[in-house]
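Quick heads-up: structures coming right below.
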Structure 1
Amino acid sequence: MSWLLEVFVTLLGLAVGSFLNVCIYRLPLGKSLAYPPSACTDCGRALRWFENVPVVAWLALGGRCRSCQASISPVYPLVEAFTGLLFWWAWRLYDPGWLFVSHVTFGCALVVLFVIDLRHRILPNVITLPGIVLGLLFSVVNPPGWVSSLIGIVLGGLIPYVIAVTYERLRGVEGLGMGDVKMLAMIGAFLGWPLMIVTLVLASFMGSVVGVGMMVGRRGGMKYELPFGTFLTLASFVALLVGPQILSWYLGYF
């Protein structure tokens, strides 16, 4: 029966991933998530139920609309497949319980923020602000505990805010958006303050490496706007997987 449950959870994750695609497309446009039904973004034809089957429909259609033959972005099946993998991984790691619910909720929020920030350079409040509240509520019954979660919210919001204000006053331009501040506070709510620090350090390192690489390749300058939320997402998943080990390794030098 265990493998049947794993299959069910994975299929549930694929279905949730399909909904995340709706969020990714509609939230930046200010559209309702419930209405109208899913349709081709080019010709506007409403999709039939079999065209909404996660991953399989995209493969069967060859990545094109059945009517107008417009190309359908591979981001759609990738989001669905990753979310299915996320659900399966969390189930194997935590089994049924609030920790499973907490981590898949956090993971889904990160997926939406990752793609939206990469595409539009925004991190919607409708994801980050409820995420802060949910992370704190989950921490009452889950690790890291509500104290660490609350400290993570405060530090996660305060540290990037101070950096953003200082940078703007010194350079006269915005270096870090308030969306990043709220996202890091959400990360602190779910992961607690130690892993929030790990996430911030890792994301800053990733951003620096990519930024320097772009300048060396002459594809961006000092004022090129990097989507820091995407780096925060990647660093958050690393912190979830091996964050405690990174902390133990670092603290072992002291």
Structure 2
Amino acid sequence: MDLLKRHLAPIVPEAWAAIDDEARAILAHHLAGRKLVDFRGPFGWQFAAVNTGELRPIKDTPEHVHMDLRHVQPLIELRAPIQLDITELDTVARGASNPDLGDVSRAAEKVAHTEDTAIFHGYPQAGIVGIIEASPHAAVSVARANDFPRAFLAGTDLLRRAGVTGPYALVLGPRAYDDLFSANQDGYPISKQMQSQVVDGPLVRASALDGALVISVRGGDYELTVGQDLSVGYSHHDQRTVHLFLTESFTFRVLEPAAAVHLAYA
């Protein structure tokens, strides 16, 4: 017995494969932070916290004794519920190639958005500081799509002055992505100009990001630590519906705050 309890679900192997494939495809499309930061793990369910190497002083200790508390950063464990029709799943075993797995897709989008929000904007309740919050650099202002080449170069200049080497990626939130890929300069797409002449690292769309981000992808600056990696598990079922969940456990740490510059709309 493991915590996913998949063997208890009234789901045929072919349907499990379809569910896993659907979740994997949606996650691969929507997870942006993992393309930019260092990944550690997966270490399994029992991995509970990251050793930071820091000490926190303890007050009111016994006389003539100095005491410190070892500081660790705990992992958060999340679950997104999934409800599927059992009869619909059984059609997969009969050869159906297009079962309704919309709830799997929606759960995968929610989990991806949650993980990326923690990476880019932090999650104070879990002790996670995001990339934007941690950056000491003032945000570079963007008013329109034509400003992105200038803003990206201004961001990389700030990073170089801080001693942060490249290559540098451009990460675009939904508005920034739509603006950039719909803009033209003298009839030539600005996005193609940036990809061919300006950006030397990846160009990534991140649905959880506000604005845009210039970030070094040299490695060693940001760390995503995963205990249980993204998996679909079983909760319970009745005659018509099987209740599943998409789960993972993770935390995120900023190791070099100066390795990113936020591009914010004015």
Label whose coordinates, when semi-axes √(5λ) of the Cα gyration tensor in Å is calculated, return 32, 25, 17 (choices 1, 2): 1
With helix-only ellipticity at 222 nm (-39500 (n - 2.57) for each DSSP H run of 4 or more, over all residues; to 500) derived as -23500, matching label from 1, 2: 1
Given 0.65 for FRET efficiency 1/(1 + (r/R0)^6) of positions 91 and 211 (r between Cβ atoms, R0 = 41 Å, to 0.05), calculated: source structure among 1, 2: 1
Read-out distance in nm of label points 7 Å out along Cα→Cβ at positions 35 and 235, computed value 4.2, structure in 1, 2: 1
Value 17, calculated as relative contact order in percent (Cα under 8 Å, 6 or more apart), assigned to which of 1, 2: 1
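Here, each number is a calculation from the coordinates, and none is a lab measurement. Since the model is a prediction, treat every value here as computed from it, not as a measurement. Cβ atoms are built from the backbone, for glycine too; each structure is taken alone.
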